[in-house]
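Take a look at the structures listed below.
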Structure I
Amino acid sequence: MLDFLLTSDAIFALLTLTFLEIILGIDNIVFISIAANKLPEHQRSKATNIGLLLAMVQRIILLFFVSFLVGLQKPFFTFESSWLTTSVSWQGIILLGGGLFLIFKSTREIREKVEEPKHDENEVKSKKIKSLSQAVVQIMIIDFIFSIDSILTAVGMTNGLHPNHNYNLVLMIIAVVISIGIMIGFANPIRKFIDTHPSLQLLGLAFLILIGFMLITEAAHLSETEFLGNTVGAIPKGYLYFAIAFSLFVEFLNFIIGRKKEKEAS
């Protein structure tokens, strides 16, 4: 286990996944803050911390469930025709559905953030909260909605790293625990930084589209799909890592240039 966690692929996957979990968790932090701010001052911090800790437990439970389904590799149905051949398994269904969901959700989120940036916040603000228990329940519901794309992202980033799914599960749990821990300790500074650099969140959503497409091709590859006589191959994760690293490098350069212009202007 330790040998696997110390491999370059596992370390890179852990760092990338933790980064994406934090980026995806920004909206979660904002909505949790809105729900907590409806309580008296002395209960707000408690509601936020309880909500995030329960969110971590909820995500780990979901990870076990999704990982179990992804582990069901045995085909239960085979389809053959002149133009398409595929062996359907629960693993393929979960990966295909997850990929389509990530592409749909990310595209919709990008549109809302560009055209209706306050849409989700207004919905959360409209809900009435009178007690700590109501706030925690509200936070749990909010987090469950945001957990789906987070879990699917984790599965997409780690699927195939190790033939033993338990090893990949441990890697995903570590990333979730680290990201939630960082959000608990630095929720406000992280939120303020992302608010001043919204392109980071859009970049994270763009990464999800890439991961969604990778999940779809992975599902086709693992199902031994042949389309018009051509076998569908898996996309090497190195390509995805390079795209993410290069995009972050460009964003870092933009950040440095922006800071330099601000100093020159002042």
Structure II
Amino acid sequence: MPKMKLGIIISLRRELEEEIKKVHEYGFPTCQVACWDVSLYSSEMAHLLKRLSSEYDVEVTAIWAGLPGKYVWDFIEGPSTVGLVPIEMREVRVKALKKASDFTRESCVEDIVTHVGFIPENPKDPVYISLIDVLKDIARYCARNGQFFLFETGQETPITLLRTIEDVGMDNLGVNFDPANLLMYGKANPIDALDILGKYIRGVHAKDGEYPTNGRKLGKEKPLGEGRVNFPALILKLKALGYNRAITIEREIRGPQQIEDILKAKRILEKLIYNTWA
């Protein structure tokens, strides 16, 4: 069976060659490309991304689509600001997501990822019922573009996400599994969550973190190996599930320390992957 490939997250921006070159120079074969600026979803940028990824021999595994409007990453304002759950933001965000889907198709990338938001746990909640209709529309649009639409884990419990996928009922849905998010949002032990979501996982973020310590703020993100994610157990379980796609390192800080932490994570994961898959 093929081994998992490591990667990092880069930004879609005008100076795109600097980003792709960074992936190559750090020794990563893959990357996810994140974008929060809808104006960058142009044919020109798609062709540039294809050309540069080919020139630098970097596989773009997914487009991570940030959506317009205010986002607050906490437990107080988060439910009313994040993703597609807030009803008043759905129209503009669905439009942006479809534009991202078109860009993803032009870029010849198969997966598109976003945070759907704090999906209600009650399947009879009117917000949940209306969200399913929105997600069916998005899934159909992505299917026409030959894509998988991936939910990034975080704001919802694993069983709520599983039910959502089942209720949408399309075969081009998947999960971008972020183990740290499950901890930082207090939603699940990530190793156990693999038992619930495993068959849908098409992407994995290698990020570490802690559980929340109060009811308002998320738990802290940590350098890989310094939080509560049990990466040896995670890699072993992914192997048992037959996962052989990208492991994308994410470190949500900026500057030299981010690079230092990413390269340290690379060394840790290389050892785990090769030892595990030998």
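Throughout, read-outs are computed from the coordinates displayed, never taken from laboratory work. Values in this document were obtained by computation on a predicted structure and should not be read as measured data. Cβ atoms are built from the backbone, for glycine too; each structure is taken alone.
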Which entry (I, II) yields the derived value 19.6 for mean count of other Cβ atoms within 10 Å over residues 13-20: I
Figure out for me which of the structures I, II the number -13000 belongs to, where helix-only ellipticity at 222 nm (-39500 (n - 2.57) for each DSSP H run of 4 or more, over all residues; to 500) was derived from the coordinates. II
Structures I, II compared on distance in nm of label points 7 Å out along Cα→Cβ at positions 205 and 229: the greatest is I
Using Kirkwood radius over Cα pairs in Å for the comparison, can you identify which of I, II gives the largest number? I
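A value of 25.0 was derived for mean count of other Cβ atoms within 10 Å over residues 173-180; which structure in I, II was it taken from?
II
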If you work out relative contact order in percent (Cα under 8 Å, 6 or more apart) for I, II, which one comes out largest? I
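I, II: which one has FRET efficiency 1/(1 + (r/R0)^6) of positions 85 and 181 (r between Cβ atoms, R0 = 35 Å, to 0.05), as calculated, at 0.15? The partial results should precede the final answer.
Values: I: 0.15; II: 1.00.
The structure behind it is I.
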For mean count of other Cβ atoms within 10 Å over residues 5-12, the calculated result is 13.4, so let me know which of I, II that is. I
